[in-house]
1. Computing relative contact order in percent (Cα under 8 Å, 6 or more apart) gives 23 for which of I, II, III?
2. Comparing Cα Rg over 2.2 N^0.38 Å across I, II, III, which structure shows the greatest value?
3. Looking at structures I, II, III, which one was FRET efficiency 1/(1 + (r/R0)^6) of positions 6 and 38 (r between Cβ atoms, R0 = 30 Å, to 0.05) calculated from, given that it came out as 0.85?
4. When helix-only ellipticity at 222 nm (-39500 (n - 2.57) for each DSSP H run of 4 or more, over all residues; to 500) is calculated, the result is 0; to which of the structures I, II, III does this value belong?
Structure I
Amino acid sequence: MDGRPWALGRQAVMQALEQQRVELLLAPWPLHDPETFQDATARVFASNGTIELVHGRAAERLRAEGGLGARLYYAL
């Protein structure tokens, strides 16, 4: 992680999820990869995080950046 309070892209978000650092998971609606989303939601709930589905321009931006985004509890 690069010290930012967010993660952008599938790989960065999954790494933050492994470290239980995700406060808010962002995903585009409609879902592009339901299996990854299902795995991610289980991990977010396990660490008392929340989930927000976005549409329109926000969803397009997330898809262009790898399909997932997250606000983190703390930065490293």
Structure II
Amino acid sequence: MNKWTVLYVSDAKPEPTKGFNKEYGFHINRPFHIVSTLQTGRFVDVIGNKLVIKTQNGFDSQEWTFDWPSRSIINKKSK
């Protein structure tokens, strides 16, 4: 029973900077919006330190990307 996997640095693949990641279901570093399924189709927005649902306004605070190194969704304005 193996408890460890050895990964040699010389064999490691470089971190991806673009493309679709099947495991997480996101395109890496490709901007997207989070849109509500409510009838009005409002967008998730960042105001200060709060997430709110607002109408589309084209601001960076409504744009998101999937960041591969941290494996998280990051807001364009609030990096």
Structure III
Amino acid sequence: MRSTFGHYYTPSADDLDSFLAAGLIVLDTNVLLDLFRSPEKTTDELLKVLKAGKSQLWMPCQVGLEYHENIDRVDKRNPSTS
């Protein structure tokens, strides 16, 4: 059952360690746009996390397209209006 419905079970510590060491981090358009929307402290923390996992980052082409189509509409550094 566990092998078929594994997503219903809490991963073991070894599974989490394995994922964190080798998993793929897929960026989403909102993650990139939120770098500009969020308070500076939040942005700095997120960038630190992304830099730590930079060898595992992947950005789909669609995300790059959506980012460029929407970046001019982002109310930078004013999270209450985004």
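1. Answer by label: II.
2. On the way: I: 0.97; II: 1.48; III: 1.39.
For this comparison of Cα Rg over 2.2 N^0.38 Å, the top structure is II.
3. Values: I: 0.85; II: 0.05; III: 0.35.
So the calculation was done on I.
4. Details: I: -11500; II: 0; III: -15500.
Structure II accounts for this read-out.
All of the numbers you see were taken from the coordinates with simple rules; none came from a lab. Being a predicted model, the structure only gives us computed values, none of them experimental. Cβ atoms are built from the backbone, for glycine too; each structure is taken alone.
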